[in-house]
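Participant: Multiple structures follow.
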Structure I
Amino acid sequence: MPVDGEPTTPIRSPAGLAALLGVRIPIVQAPMTYIAGAQLAAAVSNAGALGVIETTSTQGREDLKRVRDLTDAPVAANIALAARNDPSTVDVLADAGIRTVITSAGDPRVMTGRLRDAGMTVFHVVGSLRNALKAADAGVDGVIVEGVEGGGFKNPQAASTLVLLPLVASRVDLPIIAAGGICDGPSMAAALVLGAQGVQMGTRMLTSAESPIHDNLKNAVVGADETATVMLSVRGLPTMRVLRTPTAERALAAGRSDVGLDGIPTLYFTGDLAASMANTGQVAGRIGRVEAVADIIGQTWAGARAALDDARARLDA
């Protein structure tokens with residue numbers, strides 16, 4: 001929620017979204033479990049965008065306070081509603097000075113009212129028009145529209161960002177952040193044209209220099225091509241888009257997985273790609289190198305403006 005006395009830039013613009021979030025650049029870092037901690041979130045916020053702390057893991061919840069040793073800039077928090085919907089969470093976030101909350105993986109009606117009553121701005125992640133309308137009815141301040149090409153847990157029947165984003169923009173009168181397939185200026189520009197006011201990046205941030213994951217996974221993502229992820233829907237695991245590792249290929253062939261999600265921390269932090277499934281978006285095929293967060297954000301924002309200028313010049317040629 002805007003604070004009394006703040007500029008009232010129209011929210012249905014990138015500048016308006018940035019003002020609502022309290023940042024300079026309308027880019028949000030995705031709340032990846034185990035990865036979206038103080039180190040990464042602070043780097044994103046210090047670069048002028050919005051860093052996000054996940055609260056599903058114990059470390060993430062501890063990082064809500066630790067991040068204040070690393071940045072004075074606004075930092076958001078994520079609540080995965082299926083895993084954490086205790087009303088006391090609102091007090092925890094308030095005590096940590098959180099003003100923006102991203103809810104996901106559950107019914108937005110569960111927490112939106114409490115969060116907004118506490119003065120927090122609430123965005124809810126949606127993967128369909130139906131869920132976007134439901135979130136709007138729940139009173140959220142905005143939605144994060146995520147296409148099926150994004151990494152992590154997914155509905156296998158969901159639409160791509162190219163289809164879903166303009167559909168939601170045509171039916172929901174709220175600020176929109178686009179997610180799924182965003183990694184640079186041209187993809188951000190496309191999202192803005194399709195109706196978003198900002199973007200969220202996950203896989204791109206996963207491969208950043210400040211990301212805490214092991215270099216083995218970063219290098220696997222950077223070395224991937226556009227066919228290197230798979231939508232895995234097998235017995236024993238939720239449906240999710242993951243990197244096409246030998247472990248994922250075996251699960252796909254067998255229709256079941258011989259590893260569980262409890263191995264994800266081992267995969268992330270020791271680099272053992274056989275320990276679990278590596279949640280990764282299709283956009284991995286467009287990521288060519290590990291870069292510092294500040295460079296990723298600066299280049300994406302400048303590149304989006306340049307791409308829009310170039311498109312206008314070509315239209316007028």
Structure II
Amino acid sequence: MPLPIYHHPSLTVLIDDSDSFLRSVSFQLDPSLASKCFHDTRAALEWLCRNSGPALRPEPALSASFDAYPRSLPQCGVAFDLEQIHRISFRPGRFMTPSVLVVDYSMPQMNGVQLCEALAHLPCKKILFTGAADEKVAVDAFNRGLIDRYIKKSDDDALERLEAEIVALQRQYFTEQSDTLRDLLALHDYNFVSDPAVAALAAQLGERFGIVEHYLYPNPGGLLMYDAEGRARLLVLETEEGMHSHLEMARDNDAPPSLLAALEERCILPWFREGDGMYSNDFGGAWHKFCEPAQLCQGRQTYYWAVFELAPGDLPERAVGFAQFLREHQAETV
């Protein structure tokens with residue numbers, strides 16, 4: 001699956017007219033899957049319409065500006081502030097983004113298919129929980145694109161399947177939210193976002209460091225990553241061209257021979273935090289404090305990469321970690 005340009009934990013919304021069933025499901029789900037329950041379909045519909053969709057998510061929608069030019073053929077230029085992407089991580093409400101709905105079919109006010117049809121304009125993914133007699137209805141709803149999955153409540157592994165499908169659909173949600181912008185970025189200096197090798201690398205680092213959210217970072221190009229406690233790391237990715245630029249800038253600024261040799265050998269990856277990220281005379285012989293060993297990722301092209309631990313002052317704002325959100329969310333729902 002392609003690498004989402006941003007991904008963070010999000011909300012699963014459970015809708016069923018049985019309070020006891022809702023409590024049972026939310027209790028048995030993995031605690032890391034934050035959920036919100038509704039037994040009233042109209043209340044659920046109103047809440048989702050207020051809190052979903054590209055224009056009304058807790059974080060402002062990523063947006064581009066267009067400049068049209070009077071030419072013989074319609075043309076436009078697209079300007080996008082890439083800083084918008086990682087700034088999402090500074091918004092505590094990001095974890096309340098509803099990404100997956102789990103809807104019971106048999107409900108008195110409106111059935112699950114009718115509810116999903118009423119919410120068809122929203123980007124959240126939809127799972128229909130059905131009884132054995134409702135399977136034909138579920139298949140029809142799936143074929144019509146109203147739901148993304150259906151699970152029979154009577155299946156022995158229903159809850160295990162539900163949990164697995166929620167995780168898969170949450171990732172699919174963010175992948176689809178990224179599709180258009182990813183294609184644009186791939187045409188410029190951020191083509192690593194479309195490289196399967198980089199997606200695999202991000203997954204490996206996610207396992208190693210317990211990463212629960214990541215965001216495209218513009219300068220230096222890479223991924224800003226957070227673990228559940230909100231500890232930040234920056235995966236920096238450079239191409240051969242980028243490494244050559246670092247070397248040329250270091251030469252132009254009379255860098256120490258040891259730095260020039262390390263850059264020529266491609267054994268370090270620098271990130272000089274002040275200024276434009278390149279070496280300047282101000283860093284002098286302390287250059288090693290701003291470098292990490294370079295490692296290789298061979299994808300559609302060769303990438304040099306390193307992970308930098310971020311101190312609190314390295315980012316303009318502090319991100320609330322997912323673990324803190326979960327503690328507060330669970331306290332509110334008890």
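Participant: If Rg and Dmax of the Cα atoms in Å, for residues 110-261 alone is computed to be 16.9, 49, which of I, II is the source?
Facilitator: I
Participant: Using Cα Rg over 2.2 N^0.38 Å for the comparison, can you identify which of I, II gives the largest number? Please list the in-between numbers first.
Facilitator: Details: I: 0.94; II: 1.17.
Largest value of Cα Rg over 2.2 N^0.38 Å: II.
Participant: Still on this structure, I have one more. Using mean count of other Cβ atoms within 10 Å over residues 86-93 for the comparison, can you identify which of I, II gives the largest number?
Facilitator: Largest one: structure II.
Participant: Suppose volume of the Cα convex hull per residue in Å³, for residues 14-181 alone works out to 135; of I, II, which structure was it derived from? Write down the numbers at each step before the final one.
Facilitator: Values: I: 102; II: 135.
Answer by label: II.
Participant: To test your reading of the models, identify which of I, II gives 0.95 for FRET efficiency 1/(1 + (r/R0)^6) of positions 22 and 158 (r between Cβ atoms, R0 = 25 Å, to 0.05) when calculated. Write out the running numbers ahead of the final one.
Facilitator: Details: I: 0.25; II: 0.95.
Value 0.95 for FRET efficiency 1/(1 + (r/R0)^6) of positions 22 and 158 (r between Cβ atoms, R0 = 25 Å, to 0.05) corresponds to II out of I, II.
Participant: Computing semi-axes √(5λ) of the Cα gyration tensor in Å, for residues 118-165 alone gives 19, 14, 7 for which of I, II?
Facilitator: II
Rule-based calculations on the coordinates, nothing more; no lab input. Predicted, not measured: the structure shown is a model, and the values here were computed from it. Cβ atoms are built from the backbone, for glycine too; each structure is taken alone.
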